Structure formats: structure tokens, C-alpha cells
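Before anything else, here is the set of structures, which you'll find just below.
Bear in mind these aren't lab numbers, they're just calculated from the coordinates by the rules spelled out. Note that the structure is predicted; figures quoted are calculated from it, not measured. Cβ atoms are built from the backbone, for glycine too; each structure is taken alone.
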Structure I
Amino acid sequence: MSESSVRVGLIADTHGLLRPEALAALAGSDMIVHAGDIGDASILSQLSTIAPITAVRGNNDHGEWALALRDTEQFRVGDLGILVIHDLNALAADPDTADIDVVVSGHSHRAKSERRKGVLYVNPGSAGPRRFRLPISVARLTVDGARADVEIVALDLAPAPAKTRPSTMQEQR
């Protein structure tokens, strides 16, 4: 990573839960992108203590705070055009003809990184409540001029406390 590299933390689908492991994984980011289904405005406030944040509204983001968010955001980092959208299926523009080099999305809760027609598509996965037995993850995008590299980061979560039930004589029979 060169001195001119920009570290972009990617997160999505927190659904009101910002895990300490996600904050730790995003520490050191120069900017953070939240690809929707934030769940609560306090998530954005907490993330902004790490770095400036760009966020889009997801299909589960409601209320006054969510109305301030757009469905898509487009900006440049280094020499690259980046588009952020919650649901990739709602993408209207063809990225390879719209000066977009990286598309960041959420919604599916499935972490994925792939290049299609020269465009890097990244879904950091879900960083909030576990769904469908999928891993909990975020991603790190490193932009150096016209180059973008991505790392999906599976969060090492502390085990949930075991649920215990008091035993009764009847259960022992």
C-alpha cells in the first residue's frame, strides 16, 4: 500500500446492530461506506467517529433520519468512480458506460467480490444480526490511483453465552 492509497471501509446490513468487531475491523479507514439497511441513525454516528461516512438508504431504513439518505451515492476516490446502492437488482445505469469502476451494494447479506466487464462489484456481507447462517463480515477497499483491491473480512465474534435452563426432576426422568 502506497502513501497515496485510500482505505475505504465497507459495511452493510447492520439492521441496528453495530458490533465492536465491525468497528475494530474498520478502524484505520480513511472513509467508510454503508450500503444500507442501517437500522438506526446512531450506527452512522458511531461509524463517523472512525472516518467520514457515505451511506445509502436500504429497504428497511425508515423514519426521519432515513429520509435524509439517498437511494444511491456516486463519488470518486483516487481515479475511480464509485457507486453505492443497497440492492444491486435496482441498479439502473450500466456501470461500464457510466464512468463507474466500483459498485458497492448490500441487501443479500452475502459477501462477494467479483469483476465484470472491468467493474469491481463488492458486497461486504452483513455486519448486523446473523441471518441464514451466513458469516458476519465487512470489507476493506484499498484504492491506489486507478487500482482497487478488496478484502472481505469475516468477523471473529465472541461466542454467545450458552442458554441454560434450570433442570427439574421431571426433565431428569
Structure II
Amino acid sequence: MSVSSVSPVVSAGHLSATAWWGVAGTVALLVDAIMRLAPIAAEPLMQGGLSGSALVAYVAAIGFMAYVEGYRGFQLRFSPRVVARALAIGRAPWWCAPLAPVYCMGMVHATRRRLVGTWCLIAGIIAMVVMIRWLPQPWRGAIDAGVVVGLSWGSISILVEAARAVSGRVPEIDPDLPA
């Protein structure tokens, strides 16, 4: 499906309720993860500060995750696709409406490549979460701080993309819908 074929779904700065459900549900999942990770990320700072090497790791993790996860992963790829798929949900099968957040994330009703990529990414994230849980503080806190920054960037970028779509600027990304 071409990018331009998504635009007829947007009319007069309006997104359907189902599209908003997809966008809001996706952001809510990210915010939930942020809220669960933020206390763990702040723990090393609350325990009396960080040593020199721990402080470097903390700042490096934040910078790395802001760029890789926040900017490259979310802002350039995931967020525009979430909104593009939200805009196209009106043409999806009926069962996609109640699953709008999952649909918008590309976990259902997508091209084979998108489905494989999305589910492999989820499996990788789960594996990383399991491994990172075994790290002691302050190292776990440093990684979690980076993830909090990346997820926050992602949440904001989804909302910005949705606001742009309401104003008529459709994301220029393929929503990866099946033929």
C-alpha cells in the first residue's frame, strides 16, 4: 500500500474514535512501562549518588537510548507507522477495532515482514528485560534510565505525529498493511 493511499482517511482535521483508541492505547502502554521503570532508574540517584564510572555509565545510557530508541526507533520509524496505521484502521477488518493499539503497533493485520519484525522485536525486548533484571544497581538503574528517556521520547513523538495528522500532515511511511 502506498503512503498516499492513507490520506483519504483523514478529513477536515479529524481522526476516528478507533484511530484515537489505537494511538492513546499505544501511548498508554509506553507510559505504563515508564512509570514502572522510573523508580528503578532513580534508585541509584536516591541512594547517595553515583561514583564516577557509574555516573558516566548513567549519562551514556541515557544519551545512547535517547538517540537509538527515542530518535531512530520511535521518532523516525515506530511513531509515524503507529499513526499511519491508525489512519488506515477504518479499512481494516472489523476485529481490528477493539485491538486498535495492537493493530497500530503492527502486531496484527500487517505484512508478513512487519509481523515477523514486530514479533521478533518483542521477543528481543522480553529477553533483554529478563537479562537486565539480573544486573545490580547502579548498572540496572543506568540502563532503565536510558529506557525511560527513550520511551518518553517515543510517547511524545507519537502524540506529535497524531497532532500533525489532525492538521492534515499524514506520516510519509508505509503502514505495512497486507495486500
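For relative contact order in percent (Cα under 8 Å, 6 or more apart), the calculated result is 24, so let me know which of I, II that is. That value comes from structure I. When mean count of other Cβ atoms within 10 Å over residues 46-53 is calculated for each of I, II, the greatest value falls to I.
Given a computed value of 2.7 for distance in nm of label points 7 Å out along Cα→Cβ at positions 38 and 118, which structure among I, II does it belong to? It must be structure II, since only it matches.
Taking distance in nm of label points 7 Å out along Cα→Cβ at positions 62 and 94 as the criterion, which structure among I, II has the greatest value? Largest calculated value belongs to II.
Here helix-only ellipticity at 222 nm (-39500 (n - 2.57) for each DSSP H run of 4 or more, over all residues; to 500) was derived from just one of the structures I, II, and that gives -2500; the source is I.
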